[in-house]
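**Student:** Read through the structures below before going on.
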Structure I
């Protein structure tokens, strides 16, 4: 049964639980076939209501902050693989409590916190994030391997031996990439860091593996990972931490047209959602999200619309491309954006005090489940 968007209050994020399970089954198959661990990156997918389902298939989750690490422990029931660009003295001990693995972004952070980690009452496996200085990511804001990156340690700063107490290496150089980009990235990393990988107990290959996208060559990925393990039999764990691949095409942002403004060459459909507040990834990446029952305009299209957001920001509109419809749009009509659960949800803001979308699930029994509605107090308490 298809989702009935008319029964869903607007605006709302709606996760399709059936679609999520399919993604998790694909990721779990790779875990089993390649003998690796795939964990969920909360920076891309933090819809914690479904963490029990995620935990049925994946090997844990990765955190980039104290709040994410705590959320993993409380809602997924496991310790976090933690990597933060910076660690703060007042938070570090709590992070150790919540973590099974912890990675340092720099040698100076390692020097500052290693003794505390070593002397801690619980064993936490420590690692270093390396910067391969190689990347095929074209959008700079998502490219951790760009020149003078603040993320990771370049090879020239490391000696021939891993520092005391370091058991793992972590790299993250992909963004929405396929297995062939990973293959070339691994080649570059092994050329520079191969001798250090031979000394490690684990390697974390980061995120950006868009495994659940249609056309991804899963068999090629499995072969790459198996061959890598053969070259480094010392590794006890090979870890991948996608976020986007977990939430890829698992849900929607439902909105409603509130006004239609005519212009010379098109019309602007004013929505009860905001690109700036609720879909910032569309502006940052940038990319044009798909809308159900809409298409890219053709020369002969009569009903062409630009989507306008609800905030007072002048650029709060989908300007990367307009949309064509078979019939004219009307005030009160639903506009449903596809693929809005990964990254989009975790970046939302209360800018302008715009109503935050409800959060909901369409269950595997084809039932609508409203999880959260936001009120004035949510906006107020965020500010002081």
Structure II
């Protein structure tokens, strides 16, 4: 018996469908039958070669939902909930942090651990089925697994995907206070998640800048009070509108989720004195921004923070919010297309062209 998986041979190269031996778990491992795996902006950047240290060829797909087929020596998820064949689960895509280095032990920033590896991104093809664009996923010993609550369907989780966890992390990082006015730049999955979690955290007013119209409509669905089209407005028009909505001061909190360098300068300019700015959309290198550190940072007394990736607490927190506030977090509505393995190239290109907000690979569909 064999397993089919999509392989990204290298930057700019067409994806290939290859067959691999059906995996058998070793001690401490779990084998999943893949239910769904997301296609996100990071996958497009991988295809464009914008992330350093990627050991092509790889099997992409870093956030996935699967059903346990077989497990060996694993009895519970990271929260102590029993696991058994047939259970739907997700998992932290980051694996292999050492728990011994300065970043792990002193700085409490495991995302910067030099041993850190990521499913679907930094595991080479020779390591096996370690990406979600595959009919099966091998969870190595020590991978942090989370069982999906009965009230959280797979589509709700995968519709948010990694953007769900990154948006949660960005709002947490902002120290958003109840009643604050929040600006979210970008209305892709990260931006939509930031809008939703800012609303649940008690934001008084949420503004969102993005495109196309379908994404702006989703932003309003998730809690944005005002949406501004990037294409239909100039920077000065956006500035005038936002200043008018904030009594001339600017927003209390701004979260960059656009992945465009120019957004950073604009976001800082729209922030009030003493405001908080979180850069969350630049997981990969999309270029440089030019800004005046005196007028946009120092004189404004800005709290400037980066949020690169996520860790386990963000997955746990986001999953709990989905369980408790599912009606306010209908991420299944974000899914714009489902693609079998034979259509993964189309899925990647649709995400690249913004034809869909969230594309989902469903391996058993072909």
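**Student:** Work out the source of 18.5, 54 here, i.e. which of I, II gives that when Rg and Dmax of the Cα atoms in Å, for residues 264-351 alone is computed.
**Tutor:** Clearly, the read-out refers to II.
**Student:** Here's something else I'd like to know. Ranked on distance in nm of label points 7 Å out along Cα→Cβ at positions 136 and 328, which label among I, II comes first with the largest value? Intermediate results must be reported in sequence, preceding the final value.
**Tutor:** Details: I: 4.8; II: 4.2.
Biggest value here belongs to I.
**Student:** If volume of the Cα convex hull per residue in Å³ is calculated from each of I, II, which structure is the one that comes out at 131? Intermediate values should be presented prior to the final figure.
**Tutor:** Details: I: 160; II: 131.
The structure behind it is II.
**Student:** Also, I was wondering about something else. Tell me which structure, out of I, II, gives 22.8 once mean count of other Cβ atoms within 10 Å over residues 200-207 is calculated. Provide the component values of the computation, followed by the final result.
**Tutor:** Values: I: 22.8; II: 18.8.
Structure I accounts for this read-out.
Readers should treat all values here as calculations from the given coordinates under stated rules, not as data from a laboratory. None of these values were measured; they are calculated from a predicted model. Cβ atoms are built from the backbone, for glycine too; each structure is taken alone.
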